[in-house]
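A.B. asks: Heads up, there are several structures right after this.
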Structure P
Amino acid sequence: MALTITKHRQTGLHFVEDLGNGVKLEMVLVKGGTFTMGAPETEESSHDNERPQHLVTVPTFFMGKYPITQAQWRAVANMQDLRVNRNLKPDPSEFKGDELPVEQVSWYDAVEFCLRLASYTNTKRRYRLPSEAEWEYACRAGTTTPFHFGKTITTELANYKGEYTYGNASKGEYRRKTTSVGSFGVANAFGLYDMHGNVWGWCLDDWHDNYEGAPTDGTAWFGNKNDNIYQKPGRAVLRGGSWDTYPGGCRSASRYFDDRAESDGLYDHVGFRVVCGVGRILQ
């Protein structure tokens, strides 16, 4: 059976946020729609926590073209006058490089980054972490295959634990570190890069062991809706896999979790990307 992988090189409607000193943040339009969230039982490496599959209708939003880079992180971390809840280390990452994704950041750190970014734009753009549904919808970009580029994955397309395989793909390179964002040159149909591998991405949602009772409107799923979102305890959802993840963990439907706080340490395979609504941008 031949290996088939679909590549997209597409640029959609987007805007660029100027963070100063030549640092830019590119945001890509993700047009809303309805999709089937989760994985069928027949999908290789899938788990019960990815089921039941269910229809979700997601409103239009903007998402970062890439995971947040170390240069972008540093620009916002140094905005000390915009501090909201906590200080941010300007250089937290294990693997150093301006165009490498930031890592070793907690969920609370990522939320602080979003709050400062929103304040920086005078709240014209309400930056936040994506909901889990938004993340999967954006990753799939209209596809139903395990990966947005097809039924399998190779290390020519993404950064993961390449000594292991998925489907009928061959073994590849295990880089043992992050790679510069966008360096594989392959976007999905929305124009988003690095949705599979490199670093896991924080989502807003509380972790749930399956999708029983999950919202169908694209919003984040919280166990207690009265919680102050910036003081939430417990575990949050991670999506996308990383450089240190088996290929099956990088699937569009794959999900994992970690404690929001850094009590158990921070990891060099966890980063994030940001989203914001469209209201004031498209008016």
Structure Q
Amino acid sequence: MTKITLEPRSEKLAEGSPFPRLARRLLYHQMRTLEALRQHDLVINAYDTGTGKTFASLLYLFDLDEHNRHAVPKRNVLLIAPTNALLGQHEETVRRFVESNSLGFQVIRITAEVVQEMRGGLRRGEALQRFVANYLEFEDDPSSLRRKPMVLVVNPDIYYYAMFFRYGRFDRRNVFEQFLTRFDYIIVDEFHYYNSKQMANFLFLFALFEQFGYFEVGSRKICLLSATPGGKFREYIRRLFGEEGDRWVMISPDNEPVESEKLPRVPTLAPLELEVLSDELQD
């Protein structure tokens, strides 16, 4: 029998919040993430799983909403979750966040099954690109609705098929263009769950965005959420974006400023004892 003991964990509270509408007080790392997104192209939050990384990434929606109320074109959000099992959870999390804070976004979840259901007589790729371009086209009564900027929640396969020309020859270019240009803020959640191929695809796309100049206009932002970003990954990011602190930054328990030690803490992870009664731990 193998016994594993996980210690409880607490996180520092932020000194204040710039958003009076928020019903709860922000954690320090959540506030750090928001401030970093306002200054950098790429932000990596490397805090433990279960300590509110997804909520931290959603805070930037306040800034996007403010922009969308006063400027065009509107800015959309793409949230990529590693598995279909997590898509529903993430969709509900984002929907509650948007509704409770009166943000002007339409939250939409897309999977291969959803595309199949809505396609009607359309090709799969045609249905997907038309949906991303104008989701109201697929509503029963679009005249009764107002089109909002969207938060599109997808899995890595949807994004991979779109960005690597995997749809039919009549649609692949249009699907690629929609996913390349439509989203100004990209959240990649649980990045450490991705296999080698998925991770390589995302890293290539970062280079593609850089080559096409999408960061230069100041609107493209990427937020990576991963409890365990590896050394090779950080080396790649340095080669692409330069040294940390210029265009990218990692928000981690290991680099909290010394002056934050005086901040109060709240429990975030409960203690846990796990007993593996049979088989080897690796199995």
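A.B. asks: If you work out Rg/Rh (Cα atoms, Kirkwood Rh) for P, Q, which one comes out largest?
C.D. replies: Across P, Q, Rg/Rh (Cα atoms, Kirkwood Rh) peaks for Q.
A.B. asks: State the single structure among P, Q that was used to calculate FRET efficiency 1/(1 + (r/R0)^6) of positions 249 and 273 (r between Cβ atoms, R0 = 35 Å, to 0.05), giving 1.00.
C.D. replies: Working: P: 1.00; Q: 0.45.
Of the options listed, only P reproduces it.
A.B. asks: Turning to a different aspect of this structure: When you work out relative contact order in percent (Cα under 8 Å, 6 or more apart) for each of the structures P, Q, which one comes out largest? Don't jump to the answer; show the numbers that get you there.
C.D. replies: Values: P: 26; Q: 36.
Top value of relative contact order in percent (Cα under 8 Å, 6 or more apart), among P, Q, belongs to structure Q.
A.B. asks: Hey, P(r) over Cα pairs in 5 Å bins from 0, in percent, for residues 41-144 alone derived from one of P, Q reads 2, 10, 18, 19, 15, 14, 10, 8, 3, 1, 0; which structure?
C.D. replies: P
A.B. asks: From P, Q, which structure was FRET efficiency 1/(1 + (r/R0)^6) of positions 33 and 105 (r between Cβ atoms, R0 = 30 Å, to 0.05) = 0.95 calculated on?
C.D. replies: Only structure Q yields this read-out.
A.B. asks: Given -3500 as the derived value for helix-only ellipticity at 222 nm (-39500 (n - 2.57) for each DSSP H run of 4 or more, over all residues; to 500), which of the supplied structures P, Q does it correspond to?
C.D. replies: P
A.B. asks: Moving on to the next point. Upon calculation of distance in nm of label points 7 Å out along Cα→Cβ at positions 25 and 169 from the atomic coordinates, which of the structures P, Q produces 3.0?
C.D. replies: P
A.B. asks: Comparing distance in nm of label points 7 Å out along Cα→Cβ at positions 17 and 113 across P, Q, which is largest?
C.D. replies: By distance in nm of label points 7 Å out along Cα→Cβ at positions 17 and 113, the leading structure of P, Q is Q.
Bear in mind that the values in this text are calculations on the coordinates, not laboratory data. Bear in mind the structure is a predicted one, so any value in this text is a computation, not a measurement. Cβ atoms are built from the backbone, for glycine too; each structure is taken alone.
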